[in-house]
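Next come the structures, one after another.
Read the figures in this text as sums done on the coordinates, not as results from a lab. No experiment lies behind these values; they were computed from the predicted model shown. Cβ atoms are built from the backbone, for glycine too; each structure is taken alone.
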Structure I
Amino acid sequence: MKINRYRNKRKYEPILPGPKEWPVVQISRNRKEFVQEVSDSAFERIKGITRNKVALIEELEITLFKEKARIRQNSWKVDPDDDASFWNGVKSRLLDLSQSKNKNSQEADNILKDIIHRYASEIAGNFNTSHYRIARTIATFGFNRLLNAARIKKFGSFWSDQLTMNDKIQINGEVEKLREMAKKGTIVIVPTHSSNLDSILIGWVIYTLGLPPVIYGAGLNLFNISIIAYFMNSLGAYKVDRRKKNIIYLETLKAYSALALKKGCQSLFFPGGTRARSGKIEKELKLGLLGTAIEAQRINYQEKGDKAEKIYVVPVSLNYHFVLEAPSLIHQYLEKQGQERYYVENDEFSSSYKIITFLFKFFTKGSNISVSIGKPMDVLGNNVDDEGNSIDRHNRLIDAKDYFTFQDKITIDKQREEEYTRMLAEKIVDQYSKIARVFSSHLVAFAAFEILRKRNRKLDLFSLLRLPEEDLIISYDELKRVCARLKDKIFERVAEKRMSVADHMHEPIDEIIDHGISNVGMYHSKRPLIRLNSGDVTTMDMNLLYFYRNRLDGYGLEKHV
C-alpha cells in the first residue's frame, strides 16, 4: 500500500532562548520557597473548606485513617522511610487534642500545616537543566537507533540516520498557533490518554515544537522504577499519588498546579485522570487540576489587571493503531462494568525491565502515530485569534477578565469557577472528537464488531463477547461494503469539520482494509482481526476487537452498519 506519509523535517526554533528564561527553572531554583508558598496556599484553601475547629479536626482524623490504611494495605517502595512514624505521631497529637478539655485550635492548625508541608514537599518537582539535556539526547538517539534497526533490517542499520522519530510520529493541526500562544502567555496542554507511552510521546512533541519544558503530573508509582525515577526527578515532573484521596492532599496538589501556572510554567496534565480503559475518546474529564487553570487566571487578573498574562488551554489527541496495554486495559474496564466492584489497577510499568521492553517493542514495530494539536482556547473555552485575544462564536472580541468581575471588581467565587471548569471541560471534549484522527485500524475494528453485534441483536455486550469461534467469521465482501459505507459517512463529517482522518484514509477501500487489518493490535499475540485462507475475516479476541472498535464510539456511526 503506497501511502503519502507526512514527514515534518522543519526544525522549530526554541520559543525561549535558554534555560535561564524557562519558568520551570525559576521555581526549581527556589524550590524551598515555592514549597512554602504551596503550603501556605493549601492551608488557606483547606481552612476555607473546614471553616471551624470541629470540622478541621474531623478532616484530620479522616486523613489519618486513610493514610494508615494506605500504609497497611498498599505501601510502595518509593514511600518515605518515616511514613509510619510520621502518621503515628499525628495519631498521638490528635489523641492528645481530643482528650484535652479545652481543644486547642492552634494545635489543630499546626497538625494541618505539618501534613500539608509533607505533601507539598513530596509533590514538588526538581527540574535540572543538565539532566534534561542528557535525557533528551539519550531518548532521541536511542529511539532513532531502534527505528533504523527495525525498519532497515541490515547489518549496521542500528547506527544509521536514515530514519528518525519524525518518520514515526506525525504532528498535525494547529502547530503554529500553539507556538504563537506559547510566546504570548502560559500554555496548558491537555492530551487524551490511552497508553503509558503518552507522557514520553508528548514530551518529544513539546521538544520538537520548540516549546519550553513543561511541568506535568507523573504517577508516584513510576518513581518506583529506578531507570526513570532519576530522570523524572530532574525533568519538572511533580508526583501525583492516586492512592491519596483525602481532601488535604487533593487541595495541596491543586495549590501546586495553580501556583506553578501563576508563575508562568507551561503545564501538561491528562484531564481524563487515567488511561482510557475502554479505548474510547474521553467524554468525562476530571475537573480538579483543570480548575486550577481558571483559578490561576483569576489570580493573574487580581494581581495585574489588564496586564495579566493569559493562560491558554490546548487539547491534543494522541492517535495510535495499537495500544500495547490494550488487553489489560479492556479487561479492567469490562471487569468494572460487569461486576460493578472495586478492582486493583494493573501497572505494566512495575519494573525497569518492563519499561525497557515496552519501549523496545513499540519502536521496533512499523506502525505510525499521529499527534493532533487542537485549537488553543482561553480558560473559559472561548476561541482566541492570532494575537491571543478571546473571541466569541461570532468572532467578536471579548474580555475574559469580565468573567471574573462583579460590580467592577475581580472577585473570588468558587461556585462560579466550578461552573467555568465544567464549561471548559465540555469544550475540550468537543475538540477531542473533532481532532482525533480516524485510522484504518479504527475503521475495520468498528465495522467488524458492529457487523457481529447486528447479527446478534438479542445478546447483551457480555454475551456477545463470548460468542464461539464459528460465529465470528465475517465475509470479506460484507466487511468491504460496511467499511465503504462508514468511510463515506466519516468523510461527510470531515467536510463538516466534525471529524478528522489520517492521510491513508484517502486510499481505495481495499487498501484501507488491508492496512487496517495489518496494523490493528499488531503487537498482540491474539490479533483483533486476521484474514483467513479463504479471504474472510475473523477475530482471535473479541475483547480486543471491542477495545479498538471503541475509538469510533460516540459519532453515531453504528446506525449505518
Structure II
Amino acid sequence: MQQFNRAFFRDLWLLTKPYWWRSEERWLARGLFALVVLLNLLMVFISYRITEWYNTFWNALQRYDAPAAWHQLLIFAILVTPYIIAAVYQTYLTQMLEIRWRRWLTEHYLDAWLDKGTFYHMQVLGDGTDNPDQRISEDLASFTSQTLNLVIGVLSSITTLAAFVFMLWDLSSHVIIPWDGQRWIIPGYLVWAALLYAILGTVLTAWIGRPLINLNFNQERFQADFRFSLVRLRENSESVALYGGETQERQHFLNRFASVFGNFWQIMKRTKRLNWWVSGYGQAAIIFPVLVSLPAYFAKAIPLGTIMQISSAFGQVQGALSFIVNSYTGLASWHAVVDRLRFFEQAMHEVQVIRETHYQITREDGPHLAVRHLNVRLPDGRELIHDLDFTLERGQRLLIMGPSGGGKSTLVRALAGIWPFGEGAVQMPRNDRPLFLPQKPYLPLGTLRDVLVYPFGVPGVSDESLRGILLLCGMASLAERLDEARLWAHVLSLGEQQRLAFARILLQKPQWVFMDEATSALDEPAEGRLYEMLIEELPQTAIISVGHRSSLLQYHEQRLELLSEGRWRLGPVTLPGASPLQPQPA
C-alpha cells in the first residue's frame, strides 16, 4: 500500500491538527471523543462478558439443564441492555462531533479560500485545482465522517484485540491436537492461527484493492466536472438558447458523463474482484475456529460450550486483526477524499507563495489616490504597464483607454489589490471604501434588496430610498419587487444589470468608484444619463473608468491611454469646441 506513505500521513496530520490542537472547540471536541472512547471500552467489556457467557449457556444446553439455561438468558438480557444504550449514544456523540468538526473546517476553508482573493488567483493562475466548491461542500463532510469512523474503528479493534487475545491464548491451552498417537498442546495455538489468517487476508486484500484509491479519486473529480458543466449551462441558459447550442451541450454532457461511466465501470470490476476475496475470507472466518477446535472436541478434551466460546473469541480477535480487510473499500474512498483536500491545501498555499513572491505593490494611506512607479506584468513576465505615475483627488474623473489586451482591466485589478504580478505603490485613504464595478455585475442570490445593498450593505435603508434610486437609474419597473427572491442574473439583461450596479453606487456612496467597461451594454444616451446623474448626485466621488467609446471623454477630466510595450500617456481631456468638464461644487 504505497499510497499510505509518509507524505500522506504527514498531510493528514496537517489537516486534522488545527481543530484538535488550536481551535476554540478543542477541549469540547476532546471531551466528546473521550466519551466515545469510554463507551467503546464499555461495549468491548460487555462483549467480553458475553463471550464468557457463551461457554456457560451452551454447556447448560448440552446438559439439558433448563433452570441454568433460563438463568443465563436473564443474565444475557442484563448484559445487552447497557450495550444497546452505549451503542446508541456512541453513534449520537460521534455524529455530534462530526458535524461540529465539519462546521469548523468549513469556516476554516472558506476563510482560506476567500482570503486576499485566493479563490480568484486559483482560477487566474490555472493551477489545475478542480471544483473547490465540491471540496468544501462534500469532501469536508466525507473527511470528518470517515476519519472519525476509521479512528474509532481502529481504537475498537485495538481494545478488542487487547481484551480477547488473552482469553484466546488461555483457551488454546484446552485445545489438544491428536497427532501420530500423541496429544499435543501448542501455546497460543488459536492466537497464532488468527494472526496468520488475518495477515494472509490483509496482504491479499491490499494487493487486489490497491487500484481503488486512484479510481475513487478520479470518480470524485469526474462527478464534480459533470455536475459543474450542468450548473454552467443553467448559468448561461440564455446564451446557449440564442446560439441554439443544445446539441453541442448535450454531446459535451455525454462526454463528461462517459468519464463518470467508464471510471465507475472500472470501480465495479475492481470491487467485484475484491468482494470475491473479502466475502470468501469473511465466510471462512465463521467456520475456521470451529475447524481448528474440532480435533480437541472429538477427543472429548473440550465441551460444546468451549467451542462456542472459542468461536466467539476467535471471531473478535480475527475481526480486530482483519480491520484493513473489512474496511478496505472505505479506506480507499477515505484516501481519495484526503488526497483531494490535501491537494486543495497545497494549491492554496502555492497561490499564497506566488502572491507573496510576485506581489510587491505596497498599499499606503494618504489623502488621495496616488500611483507611484507602478509596474504591471502578466504571469509569463511580459510587462503591460511600466513605471506608471498619476494622482487623483476626490471628485476628479479619469478615463483609461487603450487597445484590447493592452492591460486596462489588469490595471484595475492591480489598483484593487487582487493582481499579484507587479511592483510599485498605490496610495488611497485607508478609511475610504472603494467600489469596483466589473463589466458583468455580480448579482448574489436573494431578494432584489439584497442585490442592491451588495457588497457592503446599507443598514436601515428605507423602501422609498431604494425605489427612488431605481427610478433614477431607469429601473422603475423593479420598484415594487424589492422583496422578491429571483435568480436576477437570469431575469435581467446585461444592460439592466449594469443599471443596478449604478444604483449600488448611489445607495452606498463610495468615495472612489472604479468601473471596468461598466456601461458597455448600454446605448450612448443611457450611458450619458447615468454618468451625468452620478456626477450630480455624488460630486465628491472620484470616478476611474475603463472604456473604448470616445463618448465617455466628456464625462471625465483626465485621460490615461495605455500604449504597447508598457508605454502610457496621461493628459487632460479636451473636446472639440469645449473645455474639459469641471467638478461640480459640493
Structure III
Amino acid sequence: MTSNAQLLTRDKFETCLSVIRQASLQILPLLKIRAADGKDPQWFFQQLEQARQGMGSWAAVARRLNLNDAEISQFTLLLRHLQQLVPQYESGQEVSDNQLISALRFVSYLELVRSKQPLLGYATDLSVGGEEQQLVAKRQIRALELMLRGLINSAWGSQSQLVNQLKRQFGGDKVRRWLKNAERGDILSGLRFSELSLLVVDKKEFVRHYAALYQHAPQLSFLIDKRKTLQTFLDDIRQIRNDLMHQRPLTSVQIALLDSCYRETSAPVQRAFDEGRTKVNPAVLLAGEEPELQEFIALAQKKHEANGGDNEEVRDTIEGPELRNANRHHDVAETAFVALWGMVGVAIIGIVVFALFIFSDTTPSAQNAATPQMVTKVMAADHVTEKNSPRDMLANMGISWDENSLHLAITRGDSRVIRLFMQGGMNWKASYAEAALAADYRDALTTLLQYRKQMDEVRPCRRIVTTTSQAMKDGQSLTSMRKNFLQTFCSTPGVVKRQKEELERALLRQAAQKRRYDEAKAQGLRPEPVSTDEVDIQQAIYNAMR
C-alpha cells in the first residue's frame, strides 16, 4: 500500500516533469531545435547536446538564453544529474527523495533561466504556495540556522574557545567584524549563512566534529559523499534564504526544495538527539513561537543588508589567513610583473619607431612612404599575437581565468575551452573529471590526459578508485577513459599493492558469504545468495592499474 508521503512525493515529481516538458518546448526553438512534444529529461539533455553541436559551443547556447558561462554550466550539470537519476519514467512509478530533489533543483534553475530570457514564459507553479507555507519556510530557515549554531557551539564548548579557533582559522580582522555584528555572547550570530555553513562542511571540521551525526543516517545520499551532499543542500538553502532576506515571497518550487533540503539536513541531527548523541533538538527549534520567529527574521534581514548580502557559494575548505595573504601577494606580484613587461613593450615599440624614423631620413622618398605602413603592420602583428593568447581567447568568450571556470568546462565536456586553459598553463585536479568520466566525454578527457603533468592534486588515486568503484556498483561500466585514468595516475607500486589488498579482502568476504550460504542450505534454511559483484569490481580495477 502506497503511503501518503510517497503519493505526495510522486505528485510533486510528476508536476516537475510536466514543467520541464513545457520549458523544453520553449527553450529548444530558441536554439534552432524543432520539437513537437516534450519528453523526459534524458531526451531534453540529448536535444541540448544536439543544439550545442549545431551552434558550435555551449557559449553560443548560453548567449541565446542570456546566460553566462557559469550559469550554462550549472544548467547542464543539473539536467545531466536529473537524467542520470531518472533515465525514463512511467506515471505511477515509485519516486525516491533524491529523484524529487534533483527535479526540484532543476526546475528552480528553470525559474532563473526564465528571468534571464524574456522570450520564455513557461509556468513553474507546483501549487504548494500560500501564506501558511511561506510561514513554514521561515520556520525552517530559522531552525536550520540555529541548528548549525548549536552544533558548532557544542563542538567547541565555550565562546572563548570558539573565538580563539576562529581567529586561527580566519584571522583577527574577520573575527572582529563578526563580533561587531553579533549579539552579545554569540559570535556565530554575526556570520553570514555561507560562513556558518562552511564551519560545518569544511573537510577537517566535518570529519572531526560532525561526521558521526551523519555517517550512518539514510539521508544525504544525493551525492556519493555525505559531506558534499550537505554542502550542496546548504548552498541551495543559502540562495533561497537570500530571497527571504530581500523580503521577496518564495516560489512554490523554492518552498518544496527548501522542505526537502530541511528534512535531509535536520533528520540525522534529530535522530542523534533522540539517541542522546547531541543536545541540539531541531524539533524544538522549528516549533518556536511566532513573535520569536518574526523577531529573528527581522534581525536577520537587518544583518543581511549590513553585511552586503551573502552571494558567495558555500565552500568546502576554510582558507586560512596565511593562504589568503599569499594569494593577495601573488596577485600584486603578478600585476606588477604584467605592468613591468607592458612598460618594456612600450619602450621597445618606441625604439623601433625611432629607429624607423631615423632610417627614413636616409632613404628615398618612396621608402619614406612605405615606412608608416611597415610600422602599422608591425604593431598590428604584435596586437594579433597578444590577442591570440589562450587567456585572451577565453576572455573574449566571456570565461574568467580561474579553476572554477576550468572545472565547469570539464564538467560539461567542453574540450575547446579545456585545451585553452591547458595551453595557458592552468593546473587541474583529477577530481574535476568525475562528472566527465560519468558522462564519458572522451574528447575532453583525452585533452586532460594530454596535459597530465599539469594535474597537481595530491594523492588522487583513493578518490579515483572510490568513485570508479561506486559508479560500477551503480551499474556503469569500466569505460576505456576510466581505465586510462587508473593507468595514468594509479599505476605506482604502492597504489597497485593497496588495490591488490582490497581485492584480497573482497575475496575473503565472498568466501565468508559462501560458507554462510552452504551452512544455511545444509540446515534447510533459505540462504542469502552469494554476490560476486564486489570481487568483479575490485578485480577489474586492479587489472586496469597493472
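Which of I, II, III yields 3.3 for distance in nm of label points 7 Å out along Cα→Cβ at positions 105 and 281, as computed? For distance in nm of label points 7 Å out along Cα→Cβ at positions 105 and 281, the value 3.3 is produced by structure III. For the read-out helix-only ellipticity at 222 nm (-39500 (n - 2.57) for each DSSP H run of 4 or more, over all residues; to 500), a value of -23000 was computed from one structure; give its label from I, II, III. Attributed to the structure labelled III. If FRET efficiency 1/(1 + (r/R0)^6) of positions 33 and 249 (r between Cβ atoms, R0 = 35 Å, to 0.05) comes out at 0.95 when worked out from the coordinates, which of I, II, III was used? Source structure for this number: I. Here distance in nm of label points 7 Å out along Cα→Cβ at positions 81 and 217 was derived from just one of the structures I, II, III, and that gives 1.8; the source is III.
For the read-out Cα extents along the principal axes in Å, a value of 124, 51, 50 was computed from one structure; give its label from I, II, III. Only structure II yields this read-out.
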